[in-house]
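Visitor: Take a look at the structures listed below.
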Structure P
Amino acid sequence: MKLRPLTLADEAQALQAHTELAADNFEFLLGYTEGMAWADYLQILDDQFTATNLPEGRVPATFMIAENNGELVGRTSIRHELNDFLFNVGGHIGYGVRPNYRRQGYATEILKQSLTYINQLGITDVLVTCLDDNVGSFEVIQSQGGILENKVEYEGGLWRRYWIKKVA
């Protein structure tokens, strides 16, 4: 499995993943709106990466898909900095795995590769969060060294806040 940026050729699989995860109230394609031209969406992602024309509430970020043997299995959003919302609820890294690929180790590998990437940006204390009842996600975070700092309430949900420190 490898992480890589989205391309024009990924449109069909990415939109399918977006639809699948909407059923879980999970936004697979961050910032995508229904009917948006795919090239326009890719430009938004490029702008986020270069910190150009950032919309209100957005920070510089790298969005990548997780691909295994030509199949889009998941995605990651790696935030280069934290605003108030990200510090309290969202964290540095947000990842998701398509339903048909869950419980196969992809989430662990996505987080592992995301941590390598963010550490290369010079960020060594990484905040990763998940809902309190998402056992699979918090086990993945803990497997990568996540230490629970606390739990916070947000919009009716209880969120776990974990810090993962780079091991020298």
Structure Q
Amino acid sequence: MNDSNSRLITSRSEFQASLKDAFAMVAESGVSEIWLCDENFADWPLNEPEVVGLLARWSLSHRRCNVLSLDFGVLQQRHPRWVQWRRERAHVVHCMTPDESGGSHVPSLLFAPGVVSVRLADRLRYRGRLTAAADDTARMRDEVGAIFQRSVEAFPASTLGL
């Protein structure tokens, strides 16, 4: 990152690289909570062994990964490594989807309070920012927390059949 602890994102490849950098910062920092939010996670590098390895390194029993999405079907299809990681760590990963009162907007972002955030402001042109500024993560926590409160559990770690 540059001197102001921030880096602009101007392409899909920069978005994915920024997410990988953020996952590395999360694993190294040992932060207790992370948030992953996207409409469907189609463009996230969640199936890459490097990313799943970083998440595995981060995910101890006292950690919490909050995942918010409108459609977990795309995530299941495109990111089987992440899905397996999620199954193995059901005690850490909490998946939610907005209820009817929560609306249909889910921002595209990853943030770890006090450590790092990646926000994609323009999904069509892949414009966004990676930043380590604490005030940015506090704003994101407020925004996503409000949506999370009006959400319901989704994407169970396993499905039980009779």
Structure R
Amino acid sequence: MVKVIIFSFLILSMFSQAIAFQPRGQIQKNEGDQCWYTQIEKESDFFIDQLDETKIRVLTFDDPQCMHKGNLGQSGLNINKRMINNIITKRYSHADANFKTHVNDLYPTSMMQRQGLCIQSEKYPSIGVMVYYKVENNSITHVFHSHSIQGCEN
């Protein structure tokens, strides 16, 4: 079982590496403005602690208050999360993967995942993206993301 899990994880790692990594970009927020970010890749056990360190991506907004919830409250924060999800999931599969990026559609976990949520591909059941939003002062300041070992789970 462990060998199958590790093999699946390695295959997904190789597949995700073939997708272009974007170290700098912008994401539209709930009020229509653009928020600039930088993104790095690093080895970490942030999501999964039962394997050796794996590659994760950390997206950091240049202005920590840019992705603020605004006048919409929690709904504004959820809109921002969805906009982020739409951008980060493009790196993890084919264009037709059709990830469920709405906050209400996120799964609570995936196999061996210890924190964050999971964004599931509608077309490919074995492909999910682990995501964790760091929120400070009602604003998303960082987003940690990586591919899941298998699809998302309830």
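Visitor: Consider the structures P, Q, R: one of them gives -11500 for helix-only ellipticity at 222 nm (-39500 (n - 2.57) for each DSSP H run of 4 or more, over all residues; to 500) as calculated from the coordinates. Say which.
Guide: That value comes from structure Q.
Visitor: Computing relative contact order in percent (Cα under 8 Å, 6 or more apart) for each of P, Q, R, which one ends up highest?
Guide: Looking at the calculated values, the largest one is Q.
Visitor: Quick one: mean count of other Cβ atoms within 10 Å over residues 35-42 came out at 20.4 when computed from one of P, Q, R, so which one is it?
Guide: Q
Visitor: Taking distance in nm of label points 7 Å out along Cα→Cβ at positions 99 and 123 as the criterion, which structure among P, Q, R has the greatest value?
Guide: P
FYI, it's all coordinate maths here, none of it is from the lab. On a predicted model such as this, the values are computed, not experimentally measured, just so you know. Cβ atoms are built from the backbone, for glycine too; each structure is taken alone.
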